[in-house]
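Q: Scrolling down, you'll hit the structures one after another.
Please treat every number below as a calculation from the coordinates, not as lab data. Treat the numbers as computed from the prediction; the structure is a model and nothing was measured. Cβ atoms are built from the backbone, for glycine too; each structure is taken alone.
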Structure I
Amino acid sequence: MRAIAEWEAQEAIFLSLPNYNTDWNEYLLDIMKSYVNLVKVLSKFQKVCLISPSKEDFEYFFKGIPNLSFYEIDTNDTWIRDYGAIDVESAGRIISYNFEFNAWGGKFQSSKDNSVNSELYKYFKGELKDINLILEGGSIDFNGYGTMLTTTTCLLNDNRNNLSKAELEDKFRSLFGIHRVIWLENGFIKGDDTDSHIDTLARFITRDTIAYSICQDKNDEQYESLKLMEDELKKTGFKLLPLPLPKPIFYDDVRLPATYANFIFVNDALIVPTYADKNDEIVLSSLKKALPNLEIIGVDARVFIRQNGSLHCASQNRFLGNR
């Protein structure tokens, strides 16, 4: 069993579209324009699978975009990273894990989201294996060579599985074939409602390099926790690439979780959230230097974060391989 690194070859990428029955309803046109921009970029590199309760209501937004397919499935929320199936490699073939999802510790409704994988995989070849464990895709990250990155505040939270660190590590070794778990005890992005998902904080970008969020303003409420996280990362033995956060972004006087770490790997490219901030170009340039063989593309994520997620949260990868 082997956990797959996100930069490995992919067959497709899944997105769950906003709809009238979600919290996006009050600015549905704004977010659909943002999804169109994202899909236009993603479709240049691989197949894009759109999930929506109504193809008829939303198909016209994406007219003329290639590599696109629709699947009529109802959802509670758009953040498919956290309820979408997670692929692993086993004896030369790929298995998709269907973990339990409780909407980030019972914060929201999740019954429809919990049924998405079983409905979606009726259209796809391969094994979908139910796993009796609450686990969100945004809470874990892998380098593909046996190391997993996560946070204690999420995975050890009583609102998830109520299991000890040792008990979880045993499960992860069996499920993902890993030999090391890096548990970060610090780091938070204001506005994040997932109990500090790792995909807002620190991500592997190569086998031996972690890109991570840093706050440059000592007066910012995020500064101290992110500095302590940086200190933890320096002890891991991995190379590090800092991603300076944009200036605070607010909507209706509420601070939103703007972070560059919520990027998406696709075939031959890295899609990075941007925020019309001076640090956009700094981050894109740094990632290009670190990943010279990939096309680095920024996509405006300012509307996405109104509902506390960004590009990585909005997507789930389906990897290429025998199934």
Structure II
Amino acid sequence: MNSPDIALIERIRTLLDCYELEFDQHVQSLWSGYGQIVKLVNPTSKQRYIVKWVAPDGAEEHPRGWDGAVGHDRKVTSYQMESHFYQYYSPHTDSYCQVAKLHAHDVCGSTRLIIMDDLDAAGFSIRLAEANWSQLKITLRWLAYFHGCFMNTDADGLWPVGTYWHLATRRDEWQSMTDSPFKKYAADIDSALNNAKFQTLVHGDSKLANFCYHTNSKDVAAVDFQYVGRGCGVKDLAYLVGSALHEDDLAVYGDRILNEYIHQLKLAVKHYNINLDIDELEQEVRFLYPIAWADFYRFLLGWNPKSWKICGFMRHMSKVGLSRVI
């Protein structure tokens, strides 16, 4: 379906108290057919809205077979979490960790609506398949300030453990792994991250595709907060880096990435007036970073061991991480 039916548009018009709204364009379907994202426009004011319309009844079979009851429940819950984030947490963000403004939300039966600003219309119209250093640098800044903003937050109403790949929700994928130290010590890797002293909110799906870059080449915003929850920031960091860079670039930028993230995190802690031992924070970030690589590597080995993200750099970092928990 490329456009919502008239009843849905009427529902959105009522929520926004704007009866001139018209369908503008279909943006994309949600993962596994759980709904769609569309744009609506007010033809008089020219204001555009992004509407995330979640309709699980239209779900499709997962291409790799991960579509059982556990996966379905996880996806449905993820949209509840995203809606909660936009309602109660996103107002605390600022221009350093920009997100779309929420205009309205609604639940009716199994369907859910999340209505937000159109980031494209605000200038955040560039999407990247891969990043150069300047683009990666502003993305690292976004992550660091997001983590700084929510440092020591309890994550009430969000996932108690953020990210979509953490062990507790991926037991089927763990079972499918061939025997290896990463399977044997998966719980130890998970525990090291979950028991970190400096916990914050993690985006939970911080791949490059979930960042929107401004045409001024200086600013970036993030979308898709389905797996936002409590965690240590290096989980987002390792996942971002693994999704943004191929092996050659990973080898070039490896240490530089971690140093830049830590630099920005220190600035963020100061910006948000967070009272903590900054040296202790840096020490923990450096210690846990390879463990975060090992955690995502563990997931890939069970979910899709042929993923392009598995490369020599990931294997090396994961081995270092593994050595820190056994």
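Q: Could you tell me which structure in I, II was used to calculate helix-only ellipticity at 222 nm (-39500 (n - 2.57) for each DSSP H run of 4 or more, over all residues; to 500) as -14000?
A: II
Q: Here is a follow-up. Just checking, which of I, II has the largest value of distance in nm of label points 7 Å out along Cα→Cβ at positions 130 and 194?
A: On the way: I: 2.5; II: 3.7.
Top value of distance in nm of label points 7 Å out along Cα→Cβ at positions 130 and 194, among I, II, belongs to structure II.
Q: Just checking, which of I, II has the largest value of mean count of other Cβ atoms within 10 Å over residues 178-185?
A: I
Q: Looking at structures I, II, which one was distance in nm of label points 7 Å out along Cα→Cβ at positions 98 and 146 calculated from, given that it came out as 1.4?
A: II
Q: Thinking only about distance in nm of label points 7 Å out along Cα→Cβ at positions 106 and 258, which of I, II has the largest value?
A: Details: I: 3.5; II: 5.0.
Going through I, II one by one, distance in nm of label points 7 Å out along Cα→Cβ at positions 106 and 258 is largest in II.
Q: Suppose semi-axes √(5λ) of the Cα gyration tensor in Å works out to 26, 24, 20; of I, II, which structure was it derived from?
A: Values: I: 26, 24, 20; II: 33, 23, 18.
Corresponding structure: I.
Q: Given a computed value of 21 for relative contact order in percent (Cα under 8 Å, 6 or more apart), which structure among I, II does it belong to?
A: I
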